[in-house]
Structure P
Amino acid sequence: MQKPAPSGQGVLKLDKQYKPIGVHLILEYFGCSFDLLNNYNFILGIATTAVVKSKCQVLKVDGYKFEPQGVTVYVLLAESHLSIHTYPEFGYAAIDVFTCGDKAMPYAAHTYLEQQLKPANINIDEIKRGVA
């Protein structure tokens, strides 16, 4: 089986089925509480706990509280990363959970985050990374 490769790179040949390197969840949570989304310590705490629940190893945690509102937090993982960007004025959180390896459980992070942020609506896109 052959698929076209990106422009200028010829043809990518796929002679066998490849196992994904990782799973990347792109989560959109709508209808969340302004107060939760605007609370830096809360978002930092749930991001860190979500990583533990997903069986990943934390390398670094950092974030920023915007004025007048909004929070960005990221957790650098041995398995990749988790990030949360909040838009309290819209009740919206944009969350990425990218994990590699056989032990990581990205959907466990999503389940925990959903329980904590209690969105009215959710959109989930799953991307299998490392597969052409």
Structure Q
Amino acid sequence: MSLSPPAGPSAEIAFVNAVLAHYLQLPDTPLRTSFADQRLARQLCQRGVSLTMVESALLLGSLRRLTRPADLPPLQPIRSLAYFLPLVEELLAQPLPDGYVDYLRLKLARLASATFQKTTFSEDR
């Protein structure tokens, strides 16, 4: 996973947009991003964190939440992209094996389709 930053302002905008799109597609995330979310996505880009690394952190965090034992109290919805920052740091220290992000995408798609549907009537308003 490359850690070199994207070249130029248009690449940074594309990175930020991609991160935020991935974030909004996840279960338990808001329907729209905040300025803080946008700023954090820009900072990740400027640090040179790859889009694959960020996506891996988002997927891993969501899967950990979805596969949490049912007998534990429910978690509050995710309110900020910053929720995933410790996972980004974890993966920077110990990256996932090549191709593992594909497994995470498939696993999340299967779990999310069975358990979650985002609506405009969510509690994040």
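No value in this document is a laboratory result; all are computed from the given coordinates. What you are looking at is a predicted structure, and each value in this text was computed from that prediction instead of being measured. Cβ atoms are built from the backbone, for glycine too; each structure is taken alone.
Tell me which of P, Q gives 4.2 when you compute distance in nm of label points 7 Å out along Cα→Cβ at positions 70 and 102.
Checking each candidate, the match is P.
Where does the value 16.9, 53 come from, among P, Q, when Rg and Dmax of the Cα atoms in Å is the thing being computed?
Going label by label, the one that fits is P.
Match the computed value 0.95 of FRET efficiency 1/(1 + (r/R0)^6) of positions 30 and 110 (r between Cβ atoms, R0 = 25 Å, to 0.05) to one of the structures P, Q, and report its label.
P
Given a value of -6500 for helix-only ellipticity at 222 nm (-39500 (n - 2.57) for each DSSP H run of 4 or more, over all residues; to 500), calculated from one of P, Q, which structure does it belong to?
P
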